[in-house]
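Some structures to go through are shown next.
Here, each number is a calculation from the coordinates, and none is a lab measurement. All values derive from a computational prediction rather than experimental measurement.
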Structure P
Amino acid sequence: MTVRSGSSVYRRRWFEFLTPLGQPWRLILGVSIWVIFFGIWEIAVLSGWVNPLLVPSPVDVLITLYELFAERGFLSDVGISIARILGSFAVACVIAIPLGILMGSFKAVEAFANPFVSAWRYLPAPAFIPILLMWFGTGEEPKLALLFLGVIFFLITLIMDHTAQVRTELIETAMTLGGNRSQILWTVVVPAVLPNVLIAMRQMLAIAWTYLVIAEIIASTTGIGAMMMRARRFLHTDDIMAGILTIGVLGLLFDVMFRWLYRVLFPYLDQGER
């Protein structure tokens, strides 16, 4: 990459530590990886390297995706899945954010709650499916509960760790100025940790999407996962791939939304490569 500066010309290497990349190049490189991916996929199908029945071509998947939305009411399934993700994630955030901040701020709260939270982090959420069905039946509750359990304990831990990393001198200065615990918590700790809380939410929302199909296996007739499971029975791999593509695009859109929200809420921070 050649860069002109006044009368001098110098060559900047592609791989430089701590050197930001211009937005045009970021866009070009980001699009290129997808062009390469879909190109290899299409070549693999056309060359007979894979069985088209099991791995349909990208063109077939896109045609199926259009049919799902235009003719088969897939938009309703997508809306239901989004509502499940957002509903369960909102409840998880309501609990995880205050608890994580308290655990990161006060060692007594951490000593009390962290052994419990840490133990639950190692339990796989899908293992709760049988008992969730016994407790809540086959309605919406077990699906929401599974999505909730999949993120809540990891989110608490992330927020606790970010809170514990708030600069000590900020808290010490507030204490020197006579601030009490409540004032320091709300005027120093919370504002300092909020950017990282948003980052933690962005990371864990991605995890919530990975649990979606598992949650919608639970006696469900609606949602993206339910559509994919119906397609499996009839070997409609193009439907399954279309569902996977839909989840990927939705996840990317939510990730972009969180990045935009970060820039809007915290314009004073170095945005860098977030």
Structure Q
Amino acid sequence: MSTTDAINQGDVNYSINDNGIATVIFNHPLSNSLPGRVLKKLADTITELGEKEEAKVIVLKSEGDRAFCAGASFDELISIKNLEVGKKFFMGFANVINACRKCPKLIIGRVQGKTVGGGVGLASAVDYCYATKFSAVKLSELAIGIGPFVVGPAVARKIGDSAMSQLAINATEWESAEWAKEKGLYADIFDSIEEMDAAVDTLANKLATSNPEAMRLLKGIFWQGTENWDTLLQERAAMSGELVLSEFTINAINAFKKK
């Protein structure tokens, strides 16, 4: 697959069932990685559903039965040639996190497999997350010459600074789904996708019949202390946007792509 093809592929779709459960599905042929256009559509979709009265609760998932999300698109990363473009790309992750944060509806995450970098950020930005036992996590950014600057606040909010720093520093190693559950990223883990989906459906249906105003107020309380994230994540995106231009990072990304 060419770099242009990889950047232009992938999509986001949603549906709302009769019970008011909105299901958002993102996809990309390269392990559900996230090029800029997919990130934009994901942020816009979450924002749109937050405004739809018929959507009572949101389920966020990716396509397939393997990886949940491979994080940033390497093909797009190596195509970045200036700071403005770099910052814009990383703002894609910032916008998704902020869309989740500001959405007045509770968001349930469904993680079926391994998740890396920005994917860990997604799992951290939802309000309640289920996963399978195959859903190991890794923040690989330092290994390619950047850092988990944009997703860091969301990850640290969910699992704490200590666990977040372990992931960020030991950037080439996976931590198990059990580890992620112990740290608070996952509310529960399951032996199979079918068992996880049953739990997602049960919780989503319960929430769909709960008081929308109570859920909105509760979510606002959960996210107290993050009111500065519009500015903070923009500053973090600029950090990553500058680092991705360095010769070190370009070489590291190319080496990763050859593995």
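A value of -23500 was computed for helix-only ellipticity at 222 nm (-39500 (n - 2.57) for each DSSP H run of 4 or more, over all residues; to 500); which of P, Q is the source structure?
P
Out of P, Q, choose the structure whose coordinates give semi-axes √(5λ) of the Cα gyration tensor in Å, for residues 43-146 alone equal to 24, 19, 10 when calculated.
Q
For the read-out Rg and Dmax of the Cα atoms in Å, for residues 99-250 alone, a value of 20.3, 70 was computed from one structure; give its label from P, Q.
Answer for the origin of the read-out: P.
Thinking of P, Q, which structure, once Cα Rg over 2.2 N^0.38 Å is computed, gives back 1.26?
Answer for the origin of the read-out: P.
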